[in-house]
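Before anything else, here is the set of structures, which you'll find just below.
Derivation of every value follows stated rules applied to the coordinates shown; laboratory data play no part. The structure presented is a predicted model; accordingly, all values stated were derived computationally and were not measured. Cβ atoms are built from the backbone, for glycine too; each structure is taken alone.
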Structure P
Amino acid sequence: MSTIEKHRSRLASVGCVACRRLTGQVTPAILHHVATGSSKRDPWALVPLCPGHHIGTFSIHKSPQAFLRVLKVPGETEWGLLAWAIEDLARFG
C-alpha cells in the first residue's frame, strides 16, 4: 500500500469531521478534496465527510458558504475543514 493510500485509509477511519463536532458521533466517511474554484486538487488535501455532509441536502457541495458558516469552520473556508481533519487525525487516528 502506498503512502497516500495509507493516509486516505487512516483519514477515512477517523469519521466525518462535521458529525464529530455536531453530535460527538463517529460516522463513516468518504473523502472530500479541498480546493478553491476549479484549481487542481492536491491528493493530500482531503477531509472526511459522511455522504450527507458531502453531497446531501445540507452539505459542502449543495451550499458551501452556509455549511461552513453554520458549522463555524475556522476561517469559514474548506481549508478550515482540513485543519479539523488534521486535528482529528492527531487525536483519534
Structure Q
Amino acid sequence: MNVIYKYQIFPGDMQVLEIPQDSKILCVQTQGGEPQMWVQQYTEGSLTQKEIYIIPTGATFDADDKKYIGTFQLNGGTLVFHVYESVF
C-alpha cells in the first residue's frame, strides 16, 4: 500500500530524511509559512536516508549528482529556495 506523508524541510545547505527505500518525492510548497515536502511512500519496506539540499537563489552548488524537486518562497516571496535530492 502507498501513503503520502509530509516532511518539514529547513532552509540551509543539506538535511537527511529517513524514508522508505522506494519512496517518490512529489513536491515542495509552503504550508502555514513553513516549507514542506510531500512524499509518496510504501507502508512497508526498509528505510533509507535521502539527502535533501535546500539552496537559496544566488548560491553556488554542485548539481552533478542532484535531481531538482521544486522551489518555494518565504517571507512574502523575498526569499526563494530550490530543493534538490541527491541521486548517487
Ranking P, Q by distance in nm of label points 7 Å out along Cα→Cβ at positions 56 and 80, the structure that comes out highest: P
Given 37, 33, 22 as the derived value for Cα extents along the principal axes in Å, which of the supplied structures P, Q does it correspond to? P
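Consider the structures P, Q: one of them gives 31 for relative contact order in percent (Cα under 8 Å, 6 or more apart) as calculated from the coordinates. Say which. Don't skip to the answer; put the middle values down first.
On the way: P: 27; Q: 31.
Here the read-out was taken from Q.
Taking -14000 as the value of helix-only ellipticity at 222 nm (-39500 (n - 2.57) for each DSSP H run of 4 or more, over all residues; to 500) derived from one of the structures shown (P, Q), identify that structure.
Details: P: -14000; Q: 0.
It was calculated from structure P.
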Just checking, which of P, Q has the largest value of distance in nm of label points 7 Å out along Cα→Cβ at positions 32 and 48? Q
